[in-house]
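What follows are several structures.
Here, each number is a calculation from the coordinates, and none is a lab measurement. Quantities reported herein were computed from a predicted structural model and do not represent experimental measurements. Cβ atoms are built from the backbone, for glycine too; each structure is taken alone.
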Structure P
Amino acid sequence: MKHSSTHSKAFIILLAGMMSLVALSVDAMLPALVAIAEDFELANPAHAQWTITSLFIGLSIGQLVYGPWSDAVGRKPPIYVGYLLFIVGSIICVLSSSFAWLIAGRVLQGMGAAAPRIITMALVRDKLKGAEMARIMSVVFSVFIVVPILAPAVGQVILGLAHWRWIFGMLLLMAIATGLGFWRGQEETLTLDKRRPLTLQSFVEGLKYLLQKRSALVYTIVSGFIFGAFMGYLNSAPLLFIQLYNQADNFALLFALAAIAVGVASLVNGRFVLKLGMRLMIKAALWGLLALTSVFCLLLIASSGVPPLWWLMAYLIPAFFCIGILFGNLNSLAMEPLGAIAGMGSAFVASISTLVAIPIGSLIGLSFNQTCYPVVIGFGLVAASSLLLIKCFDNPDVENKQSSVS
């Protein structure tokens, strides 16, 4: 069997395809939520958002398992299991005869997609270091940023040509293609001498270690707050743009405008974070989001909760710029004190933040009331709560002194 080199273009394409599976699984579905609610005759169209939330429930479970498991048995076996779960979940979604079966399939998709999402980073880290690793990851993450921008357009094109179930058919085909590519072209990257046994004791000790690092816990929870607001927007976006503003044909474009702001923010953050520091960037973004939301709430009151569409976009684009600044910095600060348990720590941070986000995103989505209030107020509340949490519990000077003493 001929294996590709980690330096090859095929390796980069494979990694990008594997990481994009999650983004496509979420965002390609957004244009179909209204159609799903109609097909299954849901009493409340907002309940269609469970097709998004259930995927994240599966992700939160999978993320907790795959990282430590791959450290113990190697990278390939967990990815094979993940792909198998995703494929089975996709088949269930395609054939689902009820909304409950659709949700069950989505949970399996999430549990499966967590494997390539989590382990892809380890594949690169196992083989590369320094500038070469940074070069490969910059290309992969560029694709990862672009895919969410284009994914709703992909879903909209499929909806224009066929039934919404074919979106799951597309995800099934993509999983089979990237799974076969991984099986045929990627060697095992974690050698036997570098594997670490996975025991219940090591798992519990890792969790205790995280809970003892106050700043790691604070920024994990704050990351969950922000991700929850973002999830609430994802859940509400189809109802906002398609139902409230009657913009079904322009949904993908409107969604992309906000998503592009996240990508621009990541570029701006890369330029300024070394000069200003992550904590200052986070606080500036949170205060910016809170100020924007406060001003926009006045416009909402003046327009009975349904402002002109261009007002809404003028708010969402800078708001998502602030969120883009927050995403990378929050995760980095959460991971900063966890160097001793990097692999397991990454799994804990990802899983806990997702578990925090799920109820927030669900509450925002289910609160949709034919106005923009739930999404906007949700953004404001998570920004204020995050600032309060950081103010009360993040004390880097004290934690640095404790670390130096220990």
Structure Q
Amino acid sequence: MNTEKSRSTLNVLFCIKKHKLLKSGEAPIFVRITIDGRRQEIMIKRSIPAEQWNQAKECSKGKDRTAKELNHYLDTVRAKILQIHSDLIKEGSPVTSEAVRDRFYGRNPEKHTLLGIYAEHNRKCRELIGREYTESTVEKFDTGINRLKEFITTCCGKDNLTLDEVSGQFIRDFDFWLKTEKKMQHNSALKHLKILKKIVRIALANGWIKKDPFFGIHLKRYEVNIEFLSREELEVLINKTFSIQRLEQVRDIFVFCCFTGLAFIDVLQLTNEHLIKDNNGALWIRKARQKTHQMSNIPVLTPARKIIEKYAGHPDCVDKGVLLPVISNQKMNAYLKEIADLCGIKKRLTTHIARHTAATVVFLANEVSMENVAKILGHANIKMTQHYAKVLDSSIMRDMQKVEMNFSKAL
């Protein structure tokens, strides 16, 4: 029997196992379910003498009461299977032969929950720290699930949601809540939505949901103006004399990043093994970035070399086997705020501004090619470098000098 519904084809066929007779000598009856070419067999706990089975009509040949009761039972089983198939379609559940079999046997399919999948994702990512993920990345995943839990509890009044409760409206409400209740800017909220979309994709890939709740929702990042120090501000910072040793140390680490382009985590991990001399005796830093695993090849400029030499015998460097005495990122940023105030710099100094400054003021403004800046920064492609590459007034003026020379005499 073929029944076509919602683009799936169901075939129900009753058979006997002639070659696997029971101790009574009868052949067990089973029903074969085929949906879209995939088969499953269901044993219905009934049997019949093989010679009494009519395979063409899929029933007993007999006319006695026992045969009639058996045939009635077979009709009941067929009707139950058809009803299960119809229910699956109405529910929007995956319509498979396995799903029909499991529901026939009374096996309740596991109700996957949003937070359950999210938590399992985070658990697996944590086990891959050092291979595919960093500690900081997994911490962001943990923050993401905590924010989602809070939203579900406060706005949905539940501890968790099943996947069929996750809709486009739920996602839009979550976005609105992040921006209003948690005071997040668009790009910050976007990070949470992107992680949530990754969780939804896991569910889609496993067939736990059929419709993508993110359909029609565009996650577009707003372009932001990345801060960096001007050459004048960098020189003020370099030449500033500090009476407090911790501020001088933090300033030196920041300046080192300005002349190497290294991110905070990479400077923290820097050891003598990352220093290499080429055939001409020039010193290089060669290190794979922690974030992307892309190799950075960085010539050590004089300001950076002097800072390495300055801290060569520092107790923290000796004890930890590192090049520089780098403190935590949180403390670095706190002290940089203090340093900015002392130097009269109005910008909000953070460790990552040093990387921006390296890309713009130190490299690009001094005519280092975009391709070489990408290699120094450890970027996989030029587009990533362009994110940092701010067009400075000085570079505009340099490019326009030829135009000035050509047209100044014409007017």
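For Rg/Rh (Cα atoms, Kirkwood Rh), find whichever of P, Q sits highest and give me its label.
Structure Q gives the largest value of Rg/Rh (Cα atoms, Kirkwood Rh) among P, Q.
One of P, Q was used to compute distance in nm of label points 7 Å out along Cα→Cβ at positions 211 and 299, and the result was 4.5. Which label is that?
So the calculation was done on P.
Taking FRET efficiency 1/(1 + (r/R0)^6) of positions 67 and 267 (r between Cβ atoms, R0 = 35 Å, to 0.05) as the quantity of interest, name the structure among P, Q where it is greatest.
Top value of FRET efficiency 1/(1 + (r/R0)^6) of positions 67 and 267 (r between Cβ atoms, R0 = 35 Å, to 0.05), among P, Q, belongs to structure P.
A value of 20.2 was computed for mean count of other Cβ atoms within 10 Å over residues 355-362; which of P, Q is the source structure?
P
Using relative contact order in percent (Cα under 8 Å, 6 or more apart) as the calculated read-out, with 10 as its value, let me know the right label among P, Q.
Attributed to the structure labelled Q.
249 is what came out when volume of the Cα convex hull per residue in Å³, for residues 147-282 alone was calculated for one structure; which of P, Q is it?
This value belongs to structure Q.
When distance in nm of label points 7 Å out along Cα→Cβ at positions 115 and 347 is calculated, the result is 4.2; to which of the structures P, Q does this value belong?
Working through the options, I get structure Q.
For which of P, Q does helix-only ellipticity at 222 nm (-39500 (n - 2.57) for each DSSP H run of 4 or more, over all residues; to 500), calculated from the coordinates, equal -27500?
Structure of origin is P.
I have 0.75 for FRET efficiency 1/(1 + (r/R0)^6) of positions 315 and 331 (r between Cβ atoms, R0 = 30 Å, to 0.05), calculated from one of the structures P, Q. Which structure is it?
Derived from the structure labelled P.
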